[in-house]
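Each structure below appears as structure tokens.
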Structure P
Amino acid sequence: MYDFTYARVSSVADAAKQLKGDDDAKAVAGGMTLIPTLKLRLAKPSALVDLGGVKDLAGIKVDGKTVTIGAMTTHGAVAASAEVKKAIPALAHLAAHIGDPAVRNRGTIGGSVANNDPAADYPAGVLALGATIVTNERQIAADDFFKGMFETALKPGELITAISFPVPEKAAYMKFPNPASRYAMVGVFVAKTAGGVRVAVTGAAPSVFRQKDMEAALTKKWAPDAIEGIKQKQDGLNSDIHASAEYRAHLVGVMAKRAVQAAG
């Protein structure tokens, strides 16, 4: 690894102070992405700000029709939460299928969403459910948050403190995982919400995106056969050693139909 300074903070204010003024400083949540990139010398931060000591960033609260999850809440905690299972079972299912037990017990929802890996699971749930990303400075709608590969609307020094999910009428998430990493080669989260039907796709493109054609079809008829004839365009999709753009386009349709079926 390269040389860097290290600070373990106890508050969001302290973390923001450490990060501001240093564009090369990085916040560390669970470290499931950052630590491997450091080991491979793919990242060269000047400083690491450890959020592990900020106790009020973890936790799950259900208030009426909203589930709010603190940024430092682990995937395992979301998966095991009786409150999440009752309010948004699809979100608990998504969390339960992230990586392996080691990743689920260290990785955090805030770290995953802030990193916006093209194959991460949480961005699909955040976008499909129309969640709100709460930071130390503002609130950002999911539709405005994800900008591109590993790119979000977060400004330098801005930290996710929580994510607020409206409880949907129906929802489900299905993915075709890479057998080694368990990242989503393609994952589709469908949700029937108070604001309408939303379909979010992860793993297929450089960043999570909404499948508007499927949304329109499912608005007219909520059933797997409603999207039978809809073909995902290959243009702009990822193509690598794991799957071609053509195959990923096919998987979008397959996973979407399975998700609608699972949602009931």
Structure Q
Amino acid sequence: MNNRSKLKQCPDPQTECKECPVRSMALFRDVPEAELGWMQEFRDAQYQLPAREILFQEGDTAHSLYTLFDGWMILFKTLDNGKRQILRFLLPGDFFGFQVNAIGPTGGYIYGSQALMKSTLCAFPTIRLQAMIEKQPQLTIRLSEMEMHDMTLCQYHLIGTGCKNSLERIAFLLLELFHRVRLQRRGDYDEASNSIIFPPTQKDIGDAVGLSSIHVHRILKEMGSKGWIRCQGKRLTILDEETLMDIGQFDPGMILPKSLI
């Protein structure tokens, strides 16, 4: 069973799908507005998860699929030696929980999930996924587009792990998250200072790029001393974006949504 001891249902009134502020980035983006009423029949409810709480662990029975409505979360794998690898940072509109290790009701999640800050999720019972797709076949195209986007970013990070040094890896990750926040959590971006709310810790950054917290601290300190960034108080300020792009080999177009057809 999924551990929902810290997952609490949001009080009514909960946000209706037809009024969802993140729908343009979510799985249900292309569902005609006139047909959004049926989505309420498939959604379980909206839930809140406190900061740093685990939503589910790898191997837990996959009872639910989720759209992140608000907040920051991660997907991660924990190895036998205790090391953690962060697979993805989740931002509003991201859909997750459907990758499982078996077909049918006994399938388990292939990764764990944790909130980096207080987060709100829309939950959909896994057993209703097929009915959702049969009702709205265009969901298969949209799901493929989202997977294509995530796979592309995953490949960039794989290249970074194999071919980039620590400075280049961290520069790429910071810019990726910075531009994704500007797109998916616009209220967390301050244009005047060119900064975003940034809840990942140095350990989170290290677990995403394959470095120790000490090494990440040293790189962030170097970036700060050279006037490229300022990262403090859970806020990331980009001071020299052009230099960071050159170092990380990052193009903002990498994170823009792509259409399958």
Structure R
Amino acid sequence: MTETDKMLSRKEGHVGHMIFNNPERHNAVSLAMWEAMVRILAEFEKDKDVRVVVLSGAGTKAFVSGADISKFDSERASKDAIAKYNETVEQASAALHSFPKPTMAMIQGVCIGGGLAIALNCDIRIASENARFALPAAKLGLGYDYPGIKRFVDVVGPAFAKEIFFTARQFDAEEARVMGLVNRVVANEQLEAYVKNYADAIGANAPLTLQAAKFTIGEALKDESKRDLARVKELVLGCFESRDYEEGRRAFMEKRKPIFEGR
């Protein structure tokens, strides 16, 4: 499955892969790539065989290095063009953040600016030892809207969020792990195999349980008055009424691995 030569997608078992394929520019993201993200995620959401999605960058030097500055003259040269660009970025970010299935960012090399924002919109972030992170907005005079700032605070807390924004410096993989910016740091040569095993393990679990857990965790991060607890209850009840729940119990008693169908 291919959306554009700069954004690639494929399936392996229950795992969907979305690859930022602009290695000559350290996988910097253009308008067309943001648009392709929305389409790819929509396809993966509809595909019941896909239970987890892994995001990665082509090559070994970068996950995503931010926006493709070489495209600014054509994509962000006027007020209307800037508005369209920003709207597309917001759509892609919202689609990733609200994606109902688990998402993982496989990070090697640089993960900067918009790339870091993409990674933070994933549920799990696995980084190689050579990964480097930065949010250089303060060096560029850029402003960050509330949703972007809120995501940083949700992930690393206010103190580290301030350090990331105020210093605009690069953080290495171990610093990122300590801050909670990434879940795991593994050796460079082990990254792909580690992420594959993690994704396959998630993909083998009960999809309805994963969906319910992801939605509920998301609601827990909202203000109490905005939480959709009725939907949480509905999703949990759906788990208990599913064939997968029967299969899980049966497999446990028979001492075998369950085979879940997502229904």
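We did not get these values from a lab; they are worked out from the coordinates using the rules stated. Source: prediction; values computed, not measured. Cβ atoms are built from the backbone, for glycine too; each structure is taken alone.
I have 1.28 for Cα Rg over 2.2 N^0.38 Å, for residues 123-234 alone, calculated from one of the structures P, Q, R. Which structure is it? Spell out each step's value before the answer.
On the way: P: 1.11; Q: 1.35; R: 1.28.
Computing Cα Rg over 2.2 N^0.38 Å, for residues 123-234 alone on every structure in P, Q, R gives 1.28 only for R.
Assuming 4.1 is distance in nm of label points 7 Å out along Cα→Cβ at positions 67 and 243 as calculated from a single structure, say which of P, Q, R it is.
Numbers: P: 2.4; Q: 4.1; R: 4.8.
Only one of P, Q, R returns 4.1 for distance in nm of label points 7 Å out along Cα→Cβ at positions 67 and 243, namely Q.
Comparing distance in nm of label points 7 Å out along Cα→Cβ at positions 91 and 171 across structures P, Q, R, which is largest? List each step's numbers first, then the result.
Working: P: 0.5; Q: 2.0; R: 3.1.
Top value of distance in nm of label points 7 Å out along Cα→Cβ at positions 91 and 171, among P, Q, R, belongs to structure R.
Hey, distance in nm of label points 7 Å out along Cα→Cβ at positions 83 and 179 derived from one of P, Q, R reads 2.9; which structure? List each step's numbers first, then the result.
On the way: P: 4.0; Q: 2.9; R: 3.4.
Matching structure: Q.
Say we calculate Cα Rg over 2.2 N^0.38 Å, for residues 43-114 alone for every structure; which of P, Q, R gives the highest result?
On the way: P: 1.18; Q: 1.09; R: 1.32.
For this comparison of Cα Rg over 2.2 N^0.38 Å, for residues 43-114 alone, the top structure is R.
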